[in-house]
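Below: a set of structures, written as structure tokens.
Readers should treat all values here as calculations from the given coordinates under stated rules, not as data from a laboratory. Note that the coordinates shown come from a computational prediction; the quantities given were computed from them, not determined experimentally. Cβ atoms are built from the backbone, for glycine too; each structure is taken alone.
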Structure 1
């Protein structure tokens, strides 16, 4: 699924790491790196930002997903765990490729949401979700 998402976004030979953790693990990351002392569903750590971004241009970064939060959100949304996990992976990868919904304003948030709908729909059509 990650390979398909990367390919659709124009990053077919890029690398990323995907880590699945529990709420305790993601809460620690959220607190230590984003100063938010609570669990969240997904956090992305882009490697293409900052002083050393050019060292490995193929390495996009890390996506960390909380399986526990994913499961709760899937149940609340009446969708499968796998579908929610796929969406969170897509969301995290979009952050690694420059999409933002928090710091860049409403227009960028809408742009990111539109891209999420587009790619998630494609994944559904191809039977990957």
Structure 2
């Protein structure tokens, strides 16, 4: 599965669980960590955990397992490392504190509007 296909599954899974402010940053020219970051947050620690679990479940259904995961035991920041795509799911205040989008301001922001369900649809 390509990175772009993983991103589609990830974004749709996050959107289905009502993740807030989903962003995809292309980081491949800036670091060897991966090619893309997917960043989102939830409004509660329960929702944040559910978001990360849904991403992992949806990719697992397609035979894709994370190489590494962090924060699965009651954290405010969950990381799922799929090699070329790294998913960061935050509790809102934690995201505001770490501001990954500002730290990676040189990254290209990928338009994912076509993957999101519009309210009322």
Structure 3
């Protein structure tokens, strides 16, 4: 059993989002999983990227944004859920004036960085 109090976890700041790593791979009995909450600030477009091995499951907590997966755009709002498979190019665009926050569960994440940044944004 693992437990984290509200506000616990490692905070990581990136250029177009921040994340709180709630459970890292070390917290799971089977390695390769990560649970985090990602925040994309207002009027921010996340860079297009893909993961070679990992699957990501997104669950929207608050705000509204457009999530782009594999060339398709989806309006995202609280309660929506998505699965992003390995190789799916994806990004999101928070066009609103409020934070966009979502839970991201990574599955089969290798120890080395598995992210390929594709440069820019798909329109």
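Things worth noting here:
- Comparison of 1, 2, 3 - label where distance in nm of label points 7 Å out along Cα→Cβ at positions 52 and 84 is highest: 1
- Test item: helix-only ellipticity at 222 nm (-39500 (n - 2.57) for each DSSP H run of 4 or more, over all residues; to 500) calculated as -16000, pick one of 1, 2, 3: 1
- Structure from which 1.9 was derived, distance in nm of label points 7 Å out along Cα→Cβ at positions 28 and 76, options 1, 2, 3: 3
- The maximum of distance in nm of label points 7 Å out along Cα→Cβ at positions 12 and 44 over structures 1, 2, 3, that is, the highest value, falls on 2.
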